Structure P
């Protein structure tokens with residue numbers, strides 16, 4: 001048991017050092033993602049391009065990646081929607097988008113990667129590493145010590161707080 005305990009401590013230490021940068025990235029992107037429904041840190045950009053003439057609002061929404069695009073007014077060939085305008089006859093499109101600065105945008109994409117993107121391997125590795133940290137932290141101190149017993153209480157308190165916040 002002593003050899004296992006010592007090995008867990010060594011693995012925990014060096015994996016912790018290795019993942020320090022990744023944890024900082026996930027922490028920053030997680031905090032930024034909390035405010036994704038606001039304009040916090042977002043910059044407004046105007047996009048102008050020419051599309052096919054005569055697009056439907058649904059097709060226009062797909063081209064602009066604006067969910068639930070709705071035409072608010074129409075005057076002649078010009079259709080106006082919340083973010084911009086589209087000329088049905090010429091195909092000219094002008095609209096505004098709000099997005100995070102490049103680096104923060106990349107960080108949040110890392111945080112939100114799914115199985116269609118190569119970054120999901122990093123997310124799986126990171127998740128498994130965090131799970132290892134949870135398990136290996138219980139090998140940092142001998143079970144009969146006061147520190148270990150307090151650690152168990154703190155771990156249970158953290159679990160209970162999380163469950164409480166999930167179900168409120």
Structure Q
């Protein structure tokens with residue numbers, strides 16, 4: 001299996017989720033299944049069916065996280081020799097040249113991307129356009145909604 005690039009912070013978040021699933025959620029769903037079984041007939045027991053479905057989700061997510069973390073290539077942005085370029089893990093402030101709106105993103109791996117937290121995937125159109133560029137450069141991003149131009153205001157390696 002191929003390695004999965006992750007920032008150290010992203011790996012810590014996934015590890016915390018894995019620990020919660022194994023030590024809190026899994027025991028809770030096992031208890032819920034036992035409680036539902038004690039109510040008798042399982043063929044018409046909605047609580048039992050819901051608990052089993054939840055258990056399937058939890059076990060699937062545990063397997064997914066185990067696989068991701070075992071194949072992870074951890075990257076610490078502050079230790080990368082980037083020479084002022086945009087690289088994986090960098091935090092970039094960009095300005096939309098049309099609207100003047102500024103936004104800050106960190107470029108992260110696919111599994112840790114979360115647009116609400118301004119974490120964009122390294123394979124997203126914006127990140128692909130930014131990789132390798134320098135502060136002050138203007139980049140054109142071709143996205144499904146159309147083409148946009150952004151100026152790179154700052155690059156940080158946190």
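Quick notes on this one:
- Entry that produces 2.4 once distance in nm of label points 7 Å out along Cα→Cβ at positions 5 and 21 is calculated, selected from P, Q: Q
- Which entry (P, Q) yields the derived value 18.8, 63 for Rg and Dmax of the Cα atoms in Å, for residues 45-140 alone: Q
- With Rg and Dmax of the Cα atoms in Å derived as 25.0, 81, matching label from P, Q: P
- The greatest value of distance in nm of label points 7 Å out along Cα→Cβ at positions 29 and 61 among structures P, Q is that of P.
- Highest-scoring label, criterion being distance in nm of label points 7 Å out along Cα→Cβ at positions 37 and 101, among P, Q: Q
- Origin of the derived value 0.00 (FRET efficiency 1/(1 + (r/R0)^6) of positions 13 and 53 (r between Cβ atoms, R0 = 25 Å, to 0.05); candidates P, Q): P
- Origin of the value -11500, where helix-only ellipticity at 222 nm (-39500 (n - 2.57) for each DSSP H run of 4 or more, over all residues; to 500) was derived from one of P, Q: Q
Laboratory data are not the source of any read-out in this text; all were calculated from the coordinates shown. If you're wondering where the values come from, they're calculated on a predicted model, not measured in any experiment. Cβ atoms are built from the backbone, for glycine too; each structure is taken alone.
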